[in-house]
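Below, each structure is written out as structure tokens.
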Structure P
Amino acid sequence: MAAIEKRTGDDWQKLDTEHHLHPFTDHKELHEKKSRIITRADGVYIFDADGNKILDGMSGLWCVNVGYGRTEIIEAAAAQMRELPYYNNFFQCAHPPSIELAAELAAISKPQFQHVFFTGSGSEANDTIVRMVRRYWDLMGQPGRHTIISRKNAYHGSTVAAASLGGMKPMHEQSGMPIPGIVHVDQPYWFGSDRSLTPDEFGLQAARSVEDKIQELGAENVAAFIGEPIQGAGGVIVPPDSYWPEVQRICDEYGILLISDEVICGFGRTGEWFGSDYYGTKPDFMPFAKGVTSGYLPLGGVLVSDRVTDVLVDKGGEFFHGYTYSGHPAACAVALANIDILKRENLIDRVKNDIGPYLQAGWAKLGEHPLVGETRMVGLVGALELVKSKDPIERFEEKQGVGTICRDILVKNGLVMRAVGDTIVCAPPLVLSHSEADELLEKAWKCLDLTAAATRGF
């Protein structure tokens with residue numbers, strides 16, 4: 001008997017409405033519209049219960065880096081499940097998959113990273129960050145250093161601590177966040193500014209808001225700064241070139257730990273193993289998830305620098321933190337198979353030197369559309385800014401929901417991209433071919449035309 005009963009799309013929609021609470025969803029609205037039921041996937045395409053073939057321009061949720069249907073990964077999971085489907089890493093135990101993966105992650109990351117703490121997700125990884133950072137400073141004899149600086153409109157996960165690290169007001173307003181000891185500064189979103197400064201001038205200004213906050217709080221009270229190399233869920237905010245070198249200088253000058261959140265940017269998305277490699281920073285922590293398994297099984301973790309691990313190991317005693325599924329054996333086996341594909345097929349170099357530049361060139365041409373005020377793309381992660389007017393730049397009113405209109409038109413026409421306000425974001429699988437890139441661009445232009453027609457008169 002099949003594990004999942006075969007039903008009609010209508011039947012699944014009915015069950016979904018009756019029993020399923022979705023993440024980040026207005027359920028009243030969803031019950032009126034009904035869910036799109038995704039039933040299978042292959043390569044860069046997903047298929048729904050109505051038989052529609054849709055190009056997945058979001059790699060699932062920023063994670064299916066090596067594409068769908070990779071038998072190597074499926075076989076690795078099955079083999080591990082047959083041998084050891086689960087055991088924990090508590091009570092002085094370990095198992096080969098988590099050990100091998102820890103060693104592999106150390107090998108592909110910068111030399112300061114020789115240790116990994118495993119979690120089940122990116123949210124759990126950033127929860128771990130809060131605990132580990134504060135524990136480090138306690139052991140260093142500086143217990144006042146507990147405040148972590150993040151950025152407005154940042155996303156670092158959905159658990160209470162991770163959502164507090166994030167700077168998204170709607171999340172904070174619903175749940176009494178942020179928790180104490182987390183503060184937020186300006187994001188490096190040049191297009192969202194008044195654009196009176198050059199990008200480099202603006203990048204320096206945004207970075208120095210970190211320094212201003214350190215000086216306001218007192219360096220003796222500041223533990224760390226956290227940021228995604230490129231803000232993903234915030235709207236693929238690519239910082240000006242001046243931003244990250246200045247942030248690094250500030251962290252070095254004040255002795256602040258630097259956390260590079262690699263949940264979206266890691267594992268080849270930028271054309272490097274990690275976003276910090278792309279920008280040349282030297283972080284003390286790198287939380288990761290998503291692309292480590294290409295989403296085939298849930299897994300996250302934190303790469304921890306020698307600066308921190310030397311203190312935790314030598315001075316820390318027992319670290320009272322962990323998860324049931326920390327280093328889950330099947331998930332680790334999947335991650336090893338996934339990383340092997342990335343290496344064996346040279347996918348990271350391909351993003352840097354082949355498909356990345358190819359898609360970037362076509363993406364830039366979308367900026368010629370009357371509805372697009374700016375395009376930006378690094379590696380295979382990009383954004384389009386939808387505007388009412390290009391000269392001068394005039395945004396649509398938020399209540400008009402133009403981004404959502406465009407997103408819905410896109411999926412109806414066979415392409416998944418995501419709306420963040422009136423910003424359309426894109427992050428296709430790294431295995432995207434040139435012809436599939438052409439299809440993505442052609443459908444994007446068509447849907448911009450349809451969006452322009454649908455919003456005429458706004």
Structure Q
Amino acid sequence: MQNRLAMATFQIDSAFTAEIKNLIAKEDTTRLKRKLKPAHYADLSEIIETLSIDEATYLIKLLGSDKTADALAEVDPDIREGILEQLSAKEIAKEVLELDTDDAADIILELPEERQEKVMSQIDDDEHVSDIRELLNYDENTAGGLMAKELVKVNEDLSVLKCLNEMRSQAENVTRVHSIYVVDEKNRLKGRLSLKDLITANSRAKVKDIYIPKVDFVTVEQDSEEVAKIMSKYDLEAIPVVNNNKELLGRITIDDIVDVIKEEADKDYQLAAGISADVEADDRIFDLVKARLPWLFLGLLGGLGSVFILQDFETIMERPALRNLFFYTPLIAAMAGNVGVQSSAIIVQGIANDTVKGSLFNRLVKEVGLSLINGLSLALVLLIFGQLINQSFLVSATIAGSMMLVIVVAALVGTFVPIILNKQGIDPAIATGPFITTANDIFGIFLFFYIAQFILGF
């Protein structure tokens with residue numbers, strides 16, 4: 001209870017970090033250890049990210065690996081890279097030995113190949129090394145790349161009493177026991193054990209008589225995003241990972257999936273904003289330019305397209321009664337872009353959450369109906385505005401009607417472009433932002449003037 005209270009009340013602010021920096025500068029190890037003793041590893045990682053690489057390295061070396069290992073796994077990869085460069089192979093090995101195999105493999109993977117072997121040669125636990133080597137063989141974006149080897153499993157032929165003894169010995173190496181998995185003599189996943197059923201069963205009963213055969217699992221090759229969807233859908237804290245023979249290889253826990261979801265959300269947000277690569281604010285200027293410029297170039301082409309469309313109707317400026325049409329082009333373009341982005345954002349989110357289902361025709365009818373209601377509401381506002389400024393009713397009606405059609409088209413483009421891209425195996429997030437906005441700007445202006453030309457006869 002005291003530890004929980006300490007974690008809840010541990011405050012990190014500029015004054016605290018300044019004090020830590022000062023103590024590091026003075027090399028006051030006694031006060032540093034006392035100050036950081038109540039800190040959770042998440043707090044410690046936050047502190048490390050406020051320090052210079054030299055200061056952070058000093059802190060890592062000062063505190064025990066049992067405290068710093070998890071913090072090191074949590075810090076920003078760029079900061080961790082700098083720290084690892086200043087640690088010896090033996091020092092890194094001490095940190096790795098304290099981590100679960102999935103986190104250990106992630107840190108090892110960040111090292112140059114020659115250092116990887118040096119570090120692993122310094123780890124005394126052969127089983128830990130073997131597990132790390134196995135995990136390094138999997139793609140980081142698959143279930144195999146996410147899983148940890150630490151879990152609790154029991155053979156179906158064990159008695160309840162022997163099962164409990166086996167669980168006790170295995171649980172020593174597992175940070176959190178989410179589930180107890182049941183396997184056969186060939187290590188094939190058979191099901192899971194309920195703790196309630198286990199502790200209420202006769203001690204002489206067999207595991208195979210009380211285990212639950214229904215258990216969700218993923219295969220080692222499955223995409224990490226797919227794993228995230230499964231765990232989210234079924235509200236799972238952990239899920240076992242098997243190979244094609246259904247042999248139990250490891251498990252994936254919710255903390256790893258949260259990281260996947262966050263990374264995917266960050267990626268989709270960047271794509272929606274027109275950034276085509278995974279970059280951060282502190283990255284090199286060249287990398288930032290490379291990620292942003294292609295989409296800005298697309299926006300430029302779209303803008304030039306709009307210029308040519310407007311040039312085709314420049315004669316309107318010579319007719320005072322129709323000149324106002326030109327002044328409404330920013331409004332039409334903005335409404336088209338806004339509606340398109342709204343529609344695409346909902347669809348992209350739905351695709352990500354696997355909620356976009358049913359027939360395309362039904363979705364078409366729904367989108368047309370929705371856009372007509374929205375368009376009609378906004379058109380009425382335009383008609384009222386036109387009356388207030390004494391604008392010709394025919395001109396106001398033309399603008400309002402054109403905007404309604406533009407809204408319908410923009411909604412359809414925003415809805416179906418992401419769906420089509422997704423069916424073609426392309427990330428639909430790239431359809432949002434500049435792509436949809438630029439496309440709808442061009443369509444919107446084009447439709448606006450051609451409808452106005454048809455109605456007003458210019």
Structure R
Amino acid sequence: MAKKAPELKRSMTAGQMEMISLGGAIGVGLFMGSASTIKWTGPSVLLAYMFVGLILYIVMRALGEMLYVDPGTGSFADYASTHVHPIAGYLAEWANVFQYIVVGISEVVATTEYLRFWWPGTSDWIAGIVIILFLLLANLASARAYATLEFWFAMIKVVTIILMIVLGFMVILFGFGNGGHPVGFSNLWSHGGFFTGGVKGFIFSMAIIVGSYQGIELIGISAGEVAHPQEAIVKSVKSVLWRILIFYVGAIFVIVTIYPWNELGSIGSPFVNTFAKVGITAAASVINFVVLTAALSGANSGIYSSSRMLYKLAHEGEAPKTFKYVSKRIVPSHAIIGITSGIFLGFMLNVIIQFFNKSLANVFVIIYSSSVLPGMVAWFVILLAELRFRRKNPHLMEKHPFKLPLYPYSNYFALFMLTLIVIFMFINPETRVSVTVGAIVLIVAAVVYVIKHRKEAT
């Protein structure tokens with residue numbers, strides 16, 4: 001069994017834990033339009049978000065069940081090592097590191113684009129370095145400083161979405177910004193029906209939607225640094241998924257109701273258009289600020305999450321020993337610097353490639369999206385670990401207050417659906433290349449593990 005890393009300081013509050021998970025899962029994609037998911041299945045994308053939300057609810061309840069008994073830093077990787085196989089924990093950890101370095105690079109690239117909205121002459125590399133240094137210092141300060149920053153990043157996103165939903169319903173029901181003529185609900189079925197892409201299009205959309213929920217498992221990583229963990233875990237798991245679901249479904253319901261789904265590709269950001277429609281003339285600036293904070297939030301969460309995993313890997317002998325170091329502020333500072341350096345190198349490589357050859361930027365797009373499959377590894381190992389956890393520990397379940405509902409059928413259902421979604425990722429021409437790159441990364445990591453441990457055994 002893998003050696004556990006020492007506990008870090010439990011300085012986070014339950015509210016910060018919730019906001020970290022919210023912030024990690026609600027990203028830039030929602031604000032920029034969600035057109036890529038809507039085009040596959042039309043208005044029924046609402047059901048697709050609900051369905052994926054149901055799958056993730058099962059995953060989160062399975063995680064919460066184990067977290068309640070054993071809350072620790074990088075916990076789902078520990079559960080994978082203990083209850084499935086050490087290689088499962090290893091893959092979960094390195095997949096998390098890879099995922100969030102890639103996400104961090106893409107988010108920093110995005111922030112430089114958003115900054116040009118206000119300062120057109122801003123140099124990409126200078127802006128990127130300033131952003132990376134800011135996030136590095138926030139994470140080095142303390143877990144509480146990181147959590148406070150992430151709390152406010154997430155709060156900005158949440159308030160914007162709520163405002164968007166309220167304004168949207170004013171347009172739909174009362175005709176605000178539409179000459180007093182209510183838009184009504186006819187756009188949900190007037191342009192080819194509700195299920196425009198059939199079953200195939202519906203599952204294709206789910207294959208893209210799963211990426212929207214990635215980051216929700218951050219509860220499992222932050223559990224080792226939250227005060228009163230049992231209480232915080234139950235509260236967070238119960239509420240955070242439903243909040244994310246409401247925000248996503250609510251916002252997208254407003255979008256596909258106000259605007260014909262087949263015209264979304266030509267109107268730009270639906271958020272900007274909706275704010276502008278009701279007379280908020282600074283809509284573009286408001287949304288640019290929000291997507292800027294969303295991108296910063298994604299990179300911030302990525303540095304936090306992957307640095308804890310790198311810290312764990314070092315303690316388990318699967319990463320250089322230097323990453324075991326904990327600073328006077330009780331944060332894994334060398335791991336934080338290591339992850340931030342990876343983001344910096346990737347960002348600078350992107351700047352250099354863009355400078356010499358703009359067409360090669362597509363290669364980076366593929367690399368960015370390749371993080372989706374490694375990000376799903378956490379969900380698979382959580383579900384598999386929970387099955388073994390239940391079988392091994394029936395005595396712990398007798399008085400357990402937070403069991404997974406409908407066990408084991410709900411678990412099997414979630415595993416089947418996630419497997420089906422991965423298969424459709426390989427079928428879908430838009431996700432095939434990126435999911436293949438993600439699969440290659442996981443295969444290489446598994447081969448490295450086997451070679452390393454075979455040598456140790458001999």
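Throughout, read-outs are computed from the coordinates displayed, never taken from laboratory work. All values reported here derive from a predicted model rather than from experimental measurement. Cβ atoms are built from the backbone, for glycine too; each structure is taken alone.
Here are the numbers for this structure:
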read-out: Comparison of P, Q, R by volume of the Cα convex hull per residue in Å³ - largest value held by; value: Q
read-out: Winner on relative contact order in percent (Cα under 8 Å, 6 or more apart) once structures P, Q, R are ranked, highest first; value: R
read-out: Answer label among P, Q, R for the case where distance in nm of label points 7 Å out along Cα→Cβ at positions 112 and 336, calculated from the coordinates, equals 5.4; value: Q
read-out: Label whose coordinates, when helix-only ellipticity at 222 nm (-39500 (n - 2.57) for each DSSP H run of 4 or more, over all residues; to 500) is calculated, return -24500 (choices P, Q, R); value: R
read-out: Origin of the value 1.00, where Rg/Rh (Cα atoms, Kirkwood Rh), for residues 192-247 alone was derived from one of P, Q, R; value: P
read-out: For mean count of other Cβ atoms within 10 Å over residues 88-95 computed as 25.9, the structure of P, Q, R it came from; value: R
